[in-house]
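Student: Right after this note come the structures.
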Structure P
């Protein structure tokens, strides 16, 4: 099952709008809520997120290290994109609400994929820094 073109465009538009206004509070929120959500889902990862699960965790770890001041070697636009994607991911109400079985995380996966495509080089540098 896939997103319709309209659903994908709506998710993309919401993501692009969200990242325009990201601030330090949003980064902290995404770090905390993202950590809570992935910890709660670790034993029941939705199949649509399975292939990118390690990347989602890496994005959240990057935000956490950024907030703590441990890792600042990343441009703000990358932090904003990752923050926007994680906030979208932790929100239960989005283009397709997460509680809808099977399809509830399709839009989240699409938004996370957008952020991953945009930030992959910086995530690779971060993973190397973390020795992952």
Structure Q
């Protein structure tokens, strides 16, 4: 099973920004933003925050830590869900790499799809809209 890196949680449990650093020193941020039109709908955004990547948070690092990064992001989402049990919808968009043609399902979305059932129980359903995925509570 992939390693879960140590997670730095917000100072208050209801906070929305988490961090973790991989063994290679790459620092990630995972943010949960609430929609103005529905506070029970959270957008999940995550990416690299190291200065060496010049502010490109969706960079591909190629440090051999992909599965551990994804496992750790999944754990962050579970922690957020624990502290926000009334959330009804989670959303993320898989931004394509620079060399991927527009209009196609990205490699990142296919990767993220593999983790949905690991993170979300059967109480949740998925709605795929191009490279955006809406995960909503059933019933």
Structure R
């Protein structure tokens, strides 16, 4: 496994603490201790869910590409792109509804689209790397 990817994975594992803290934030929003309108509640839930799922997917992609013997450089690029999506997508959901009572998402919603693009790129890179490793192993 590429050493840069190993470092990124270590950092990613530590970020799960932040995702867990986000869960406590959602509990405070849900029980009314943190005021939020319906849009904010929806976007906060979406941001938290996407963070957890995309981190898990990024870790899975990194391990999968390593196990099948994909090119370390391509495997790292794909996994890091997926893990980047785990930053951009939730950031877009959270940051686009900041403020006392937003009625619609703000400009930071563009971060969701940047993350979606990063996710697609990472999955295509990783999928092709895994296919190439399988074909080479025939």
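We did not get these values from a lab; they are worked out from the coordinates using the rules stated. Predicted model, so just to flag it, every value in this text is computed and none were measured.
Student: Where does the value -23500 come from, among P, Q, R, when helix-only ellipticity at 222 nm (-39500 (n - 2.57) for each DSSP H run of 4 or more, over all residues; to 500) is the thing being computed? Before the final figure, lay out the partial values.
Tutor: Numbers: P: -23500; Q: -7500; R: -28500.
Answer for the origin of the read-out: P.
Student: Here relative contact order in percent (Cα under 8 Å, 6 or more apart) was calculated and came to 28; which of the structures P, Q, R was it taken from? Spell out each step's value before the answer.
Tutor: Values: P: 36; Q: 20; R: 28.
It traces back to R.
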